[in-house]
Structure P
């Protein structure tokens, strides 16, 4: 292993990836396996999670596992971490990536729709992060957590209306900072990434007029690719970030700069 490989290696580590059945989660999970990590996928889509884990194992030769998990259910979260710990002989890091969006005016969004977005994007990430931290502390292990926030936690997107999503992602950024301060004494680092418009299953089918507007507002003039998030996540989980906690890395093609 050369110096560059050592700098960003996840060799010997096992990473749990929520929302890893597709999109950003699957792409980042694959790249983490390529730099040495064993991978555990948590996703509501149980069959797709299993398929993704098997694909990663075949492509990289790393050990993988998958579990059908509803991150908004604290009991399921705890049980899945315990099962994964037993199957993988220990866990080290968490890429906390599950999330949803509802494009709806604040005039029209129903209370249950608002609650659903907050429950998945904020509560779900909190349940995962806090339970994973408890797991690490109980095992006397140090580890790292990378949450997925969004540039929507920094700005108000337009022309789509999504106050629930924006609010949830802003809260994730503040939650990340708060947990980082609380957990640092136990050697647990907590950071987040804030992606801009990424070309995934969640964005490619929305209103074409919105998509054109998004590209007009992005200085790079294009979507980001999930692959362009991998370096940030790997850095934040690797030992290269041993003094980095409570930070948010914005990966948005300069969108929030203007």
Structure Q
């Protein structure tokens, strides 16, 4: 579904991506592990279009993304979350989801003025889909609450729910488990499995090695912008050189 070839990026003398090759497949979960500063989030930023690559190519389902802006990549079916949830705290939970619906006609003034009936129909459809997505996340009873009033773990789930509103074919999850525990942890595991089983290609950046081990079909170890190892999480964490880079002495 997603192919990254010879991707490179540097900021001055700091290399954040060094000739990276990466593939994401439909229905599979790929894990990215490595210490802080390894370039994992920078790779997500390059794939999603937050900043341009210096060299290399990125394709989504065969379509080149290199010259497309972030919102154009999202419209093609690429969606992501963030380390920090980046929600709109003054809005309700359900409104945080509705704004992420892809190709919503109410975003265009001409549609509002010329086809108000179409906009109202789309608004009802988006609200219905948002409620279904919240139920899927176990957040059905939070729909009308202010998202800023939710515990942090639930806000992380809302961030994932918002990403799912895009009907993504490729989903990038950036540290979804940070600050998450208990029932929210179990809900996150369940949702990621369900998303992948529906045919979506999923990539997860996560420091919770147990979460990666339980979910991912394959993992990639990154260090200083380079990929140093590929394989199962068990194989990577059994490599003494990689574990020393990750955990130190």
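The greatest value of mean count of other Cβ atoms within 10 Å over residues 51-58 among structures P, Q is that of P.
Once distance in nm of label points 7 Å out along Cα→Cβ at positions 107 and 147 is calculated for every structure in P, Q, which label goes with the largest value? All intermediate terms of the calculation are to be shown ahead of the outcome.
Values: P: 3.3; Q: 1.5.
Ranking P, Q on distance in nm of label points 7 Å out along Cα→Cβ at positions 107 and 147, first place is P.
A value of 4.1 for distance in nm of label points 7 Å out along Cα→Cβ at positions 3 and 67, calculated from one of P, Q, originates in structure P.
Once FRET efficiency 1/(1 + (r/R0)^6) of positions 19 and 211 (r between Cβ atoms, R0 = 30 Å, to 0.05) is computed for every structure in P, Q, the highest value turns out to be that of P.
One of P, Q was used to calculate relative contact order in percent (Cα under 8 Å, 6 or more apart), giving 20; which?
Numbers: P: 20; Q: 29.
Working through the options, I get structure P.
One of P, Q was used to compute Cα extents along the principal axes in Å, and the answer was 48, 41, 37. Which one was it? Value 48, 41, 37 for Cα extents along the principal axes in Å corresponds to P out of P, Q.
Quick note: the coordinates plus some simple rules give every number you see, no bench work behind them. Just so you know, these numbers come straight off a predicted model, no measurement behind them. Cβ atoms are built from the backbone, for glycine too; each structure is taken alone.
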